[in-house]
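Novice: Right after this note come the structures.
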Structure P
Amino acid sequence: MSFVTSEKLLLDAQKGGYAVGAFNVENMEMVMAVIKAAEEMNAPVIMQTTPSTVKYAGLDYYLANVKAAAERADIPVALHLDHGSSYGLAMQALRTGYTSIMIDGSHEGFEDNVVLTKAVVDACRPSGIPVEAELGKVGGKEDDLDGGDGDGYTDPNQAKEFVERTGASSLAVAIGTAHGLYKGEPKLEQERLSNIRQVVSVPLVLHGASGVPDEAVREAIRRGICKVNYATELRIAYSNGIKEVLKTDPDIIDPKKYGAIGKKYVKTFVMEKIRNCGCVNKG
């Protein structure tokens with residue numbers, strides 16, 4: 001289909017009672033694997049880069065990679081800045097051509113978060129680029145992101161006020177998930193999610209889904225989640241594929257050969273999560 005913004009993808013998901021999988025990509029092979037999986041499932045897909053990933057190669061490199069893949073695909077594809085850490089980075093992503101932007105002011109106080117988020121929303125509005133915000137703290141650590149202990153759950157009443165004052169297109173909520181690897185099985189506060197959904201009209205986003213049981217994710221989708229983020233498990237899948245090849249043949253020197261197995265592992269994982277999100281044949 002084409003390179004699109006995330007706004008219609010999430011509104012369609014909200015209306016249809018499913019979620020769109022959002023997958024953090026680190027290199028060309030992961031981009032190719034995510035696109036291939038989504039095409040085979042005829043599913044819309046969002047690819048994401050974090051600030052640390054952007055530092056590794058640059059916004060323009062990832063844009064060119066994902067845009068080229070999207071233009072070859074028969075499904076809608078969006079490129080999202082995940083956890084935009086500053087107004088400046090959000091504006092760089094906007095000018096570069098990203099089709100979806102997150103500004104993460106969750107480490108700020110409520111009023112400062114409102115001011116920062118509204119500033120990004122106002123700047124992106126003329127270009128028609130949707131903005132995801134976060135209220136509450138999704139805990140854990142991943143790359144340069146430190147969410148702390150994650151005990152700052154999203155308050156439904158604050159969420160309502162926050163969305164009304166900022167005009168954010170979607171809202172990432174803190175209901176018990178965390179970034180990175182879990183030490184035990186996470187317990188999601190599903191009732192809190194339902195309470196948020198009752199008072200917030202925009203699509204809701206679940207961060208830190210890697211390691212969350214599929215049934216818990218499906219229940220969250222039933223209660224209003226429209227976008228589910230996966231990062232850590234994609235890295236694990238890709239790395240495991242490469243390790244398998246190098247263990248069998250440690251003398252291999254062709255990156256295409258072990259990259260192909262890494263892609264295979266990522267594709268399998270992405271297909272599983274697309275199926276769990278309920279967005280098969282929604283492309």
Structure Q
Amino acid sequence: MDKIRIENLEIFAKHGVFPEENFLGQKFVLSAVLHTDTRKAGLTDELSYSVHYGEVSHLIKKVVEENTWKLLETVAEATAKAILLSYPMVSQVDLTIKKPWAPIGLPLDTVSVEISRGWHTVYLSAGSNLGERRQFLRAAVRLLQECSEIRNLKVSKLMETAPYGYTEQPAFLNGAIELETLFTPQELLVVIHKIEAELGRERVIHWGPRTIDLEIVFYDDEIVAESELIIPHIDMQNRLFVLEPLYMLCPGKVHPVLHKTVAQLRQELISKTQNKWSNE
């Protein structure tokens with residue numbers, strides 16, 4: 001990915017843990033690396049195909065000057081988020097904020113915080129088997145779209161499937177959702193749990209009926225293994241109701257653990273199921 005660099009932008013602002021820092025203020029120095037595709041701009045000499053670094057510099061100045069925070073980390077997060085939300089062509093921003101002569105009672109040139117933030121591609125599995133199933137799925141998509149940290153949603157066609165695991169329940173309507181997000185995997189999990197709760201999901205029976213079920217299947221190519229979150233979805237290769245909608249959106253997506261595409265996993269599961277039926 002191409003990069004546009006803004007180096008050592010000096011801004012007078014009022015950030016710090018001490019009251020006098022919030023009152024008197026001091027100089028801060030910011031640098032930003034904007035990850036964006038400059039190819040078309042370079043070939044056409046048209047600024048509209050690139051990111052206006054002058055405008056970005058003024059946005060940084062506005063965010064840093066017009067707010068007061070205790071921590072450099074907060075200044076960095078707010079500035080990076082503002083850039084990413086304001087400039088869709090920027091896929092990632094690397095930001096460094098320096099605070100010269102920080103008041104720590106010792107000789108010090110500067111202290112700095114560096115962060116890298118960007119948009120991540122995520123695939124969700126979505127299902128419902130209670131009430132107005134299609135309406136619940138549409139409502140979940142709408143609530144995702146209302147999050148400023150989520151963009152570019154695509155939704156697969158919906159398919160009706162038999163229940164998995166606990167079978168004494170109504171049939172499911174299943175689909176898949178592709179999106180880009182600024183949330184971390186853990187933050188996104190909190191968001192989708194809030195959406196499920198808002199739409200009346202109750203976790204009573206494992207694999208039991210639910211108004212809405214949202215699962216993170218892929219998050220970029222990351223592998224997450226935590227007590228509350230496993231990515232890629234731990235059993236997706238055995239669930240056609242996950243693979244079939246995913247196949248509609250990303251047939252060539254490679255599973256980072258199994259090293260097979262969604263299309264390959266889907267075909268293997270179909271073949272396995274057909275062989276099972278033929279042997280019975």
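Novice: Quick one: distance in nm of label points 7 Å out along Cα→Cβ at positions 138 and 266 came out at 1.9 when computed from one of P, Q, so which one is it?
Specialist: Here the read-out was taken from P.
Novice: Kindly point out which one of P, Q the value 1.4 was derived from, the read-out being distance in nm of label points 7 Å out along Cα→Cβ at positions 50 and 98.
Specialist: Clearly, the read-out refers to P.
Novice: The value 23.6, 81 for Rg and Dmax of the Cα atoms in Å was derived from one model only; which of P, Q is it?
Specialist: Q
Novice: Here distance in nm of label points 7 Å out along Cα→Cβ at positions 2 and 130 was calculated and came to 5.1; which of the structures P, Q was it taken from?
Specialist: Of the options listed, only Q reproduces it.
Novice: Can you say which of P, Q returns 23 when relative contact order in percent (Cα under 8 Å, 6 or more apart) is computed?
Specialist: Structure of origin is P.
Novice: Further question on the same structure: Comparing distance in nm of label points 7 Å out along Cα→Cβ at positions 26 and 210 across structures P, Q, which is largest?
Specialist: Looking at the calculated values, the largest one is Q.
Novice: Looking at structures P, Q, which one was helix-only ellipticity at 222 nm (-39500 (n - 2.57) for each DSSP H run of 4 or more, over all residues; to 500) calculated from, given that it came out as -15500?
Specialist: Checking each candidate, the match is P.
Novice: The value 1.9 for distance in nm of label points 7 Å out along Cα→Cβ at positions 226 and 250 was derived from one model only; which of P, Q is it?
Specialist: Q
Rule-based calculations on the coordinates, nothing more; no lab input. Since this is a predicted model, take the numbers as computed values, not measurements. Cβ atoms are built from the backbone, for glycine too; each structure is taken alone.
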